[in-house]
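Once you scroll down, you'll see the structures, which are given as structure tokens.
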Structure I
Amino acid sequence: MAKEEIRVIARNRKARHDFHIEETYEAGIVLKGTEIKSIRQGKVNLKDSFAMIEKGEVFLYNMHISPYSHGNRENHDPERKRKLLLNKKEIRSLIGKIKMKGYTLVPLSIYIKRNLAKVELALARGKKLMDKREDIARKTAEREIKRAFKEGQRY
């Protein structure tokens with residue numbers, strides 16, 4: 001059986017720094033016109049994007065998809081809200097969890113899977129400044145340990 005090819009287009013690196021990731025979901029995106037061509041070219045920015053549930057549907061806000069360079073006057077609005085495609089069961093589950101204090105929906109990455117654009121959506125809780133400092137300290141310590149092992153293996 002052939003392995004599924006997944007090509008990551010963009011990642012939201014800041015999301016893992018600013019949030020504790022609880023669960024992740026794979027969602028399709030409803031796109032218009034030349035948006036998929038811009039995504040395939042990698043002209044996507046997830047930096048300040050977030051998702052909200054409105055009337056039982058999930059929408060992604062502030063995801064910037066640059067207009068397609070070879071497009072015409074029918075080009076899309078770069079920062080319009082985009083509908084995400086999830087199962088009803090998943091949406092109901094998300095509604096219940098988001099009502100809990102401090103939870104939000106954050107896109108972690110956008111990728112191409114079987115010629116379709118998909119978003120990795122995370123149910124996340126915001127980190128406090130103290131948590132961010134602890135993460136930075138832990139990563140620095142891990143880096144130092146790896147460096148020490150590497151230098152020890154040289155001799």
Structure II
Amino acid sequence: MTIDATFVALIALALFIGLLIYLKVPAMITKALDERAAAIGKELAEARRLREEAQALYREYEARRAAAEGEAKTIIDAAKEQAAALTAEARAEHAQSLERRRKQAEERIVRAGQQAEADVRAAAADAAIAAAEKKLREAMSADAQSALINQGVAELQQKFG
């Protein structure tokens with residue numbers, strides 16, 4: 001058998017593979033690959049755990065958001081009811097105020113009418129007195145006035161005398 005380059009390359013390859021097996025390189029490669037697979041498995045487990053935590057947080061925040069929306073709706077409904085009550089109360093107060101003002105105006109009108117009536121009566125009485133006084137002065141002579149004065153003095157003397 002002749003030793004040629006192919007045979008030498010084959011022997012070099014066999015020695016290289018033998019050396020790799022002797023130095024336990026396949027075991028180290030297998031160990032490195034196993035460690036890498038374990039690390040990837042740990043990372044996947046951590047990713048699953050983080051995903052589950054994120055989903056739990058998301059559900060919790062969704063529940064909080066729904067509760068907050070419900071609370072906001074309740075607050076808005078209460079505010080609407082309160083606004084309606086305040087509006088009704090304001091309308092009632094306004095109606096009462098208008099009624100009071102109407103009554104006050106009617107009372108002022110009645111008082112003004114009574115005052116005008118009293119003024120007319122006073123003016124009529126003053127006019128009647130003035131007319132009667134004028135008539136009496138025209139009708140009374142000096143002798144009649146003197147007789148009336150004497151009669152009044154006599155009456156006073158009877159009462160006080």
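What follows draws every value from the coordinates through simple rules; no lab data is involved. Everything numeric here is computed off the predicted structure, so don't read it as measured data. Cβ atoms are built from the backbone, for glycine too; each structure is taken alone.
The figures follow:
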item	result
Comparison of I, II - label where FRET efficiency 1/(1 + (r/R0)^6) of positions 13 and 85 (r between Cβ atoms, R0 = 35 Å, to 0.05) is highest	I
Structure with the greatest value (metric FRET efficiency 1/(1 + (r/R0)^6) of positions 37 and 69 (r between Cβ atoms, R0 = 30 Å, to 0.05), set I, II)	I
Parent structure of the calculated result 10.0, given that mean count of other Cβ atoms within 10 Å over residues 61-68 is the read-out and I, II the choices	II
Which of I, II yields 2, 8, 15, 17, 16, 13, 11, 8, 5, 3, 2, 1, 0 [P(r) over Cα pairs in 5 Å bins from 0, in percent, calculated]	I
Given 2.5 for distance in nm of label points 7 Å out along Cα→Cβ at positions 53 and 77, calculated: source structure among I, II	I
Source structure (of I, II) for distance in nm of label points 7 Å out along Cα→Cβ at positions 21 and 45, computed value 2.3	I
Which entry (I, II) yields the derived value 0.80 for FRET efficiency 1/(1 + (r/R0)^6) of positions 29 and 125 (r between Cβ atoms, R0 = 30 Å, to 0.05)	I
log10 I(q)/I(0) by the Debye sum over Cα atoms at q = 0.21, 0.32, 0.34 Å⁻¹, for residues 93-132 alone from the coordinates reads -0.75, -1.01, -1.06; which among I, II	I
Origin of the value -35500, where helix-only ellipticity at 222 nm (-39500 (n - 2.57) for each DSSP H run of 4 or more, over all residues; to 500) was derived from one of I, II	II
Origin of the value 19.1, where distance in nm of label points 7 Å out along Cα→Cβ at positions 5 and 141 was derived from one of I, II	II
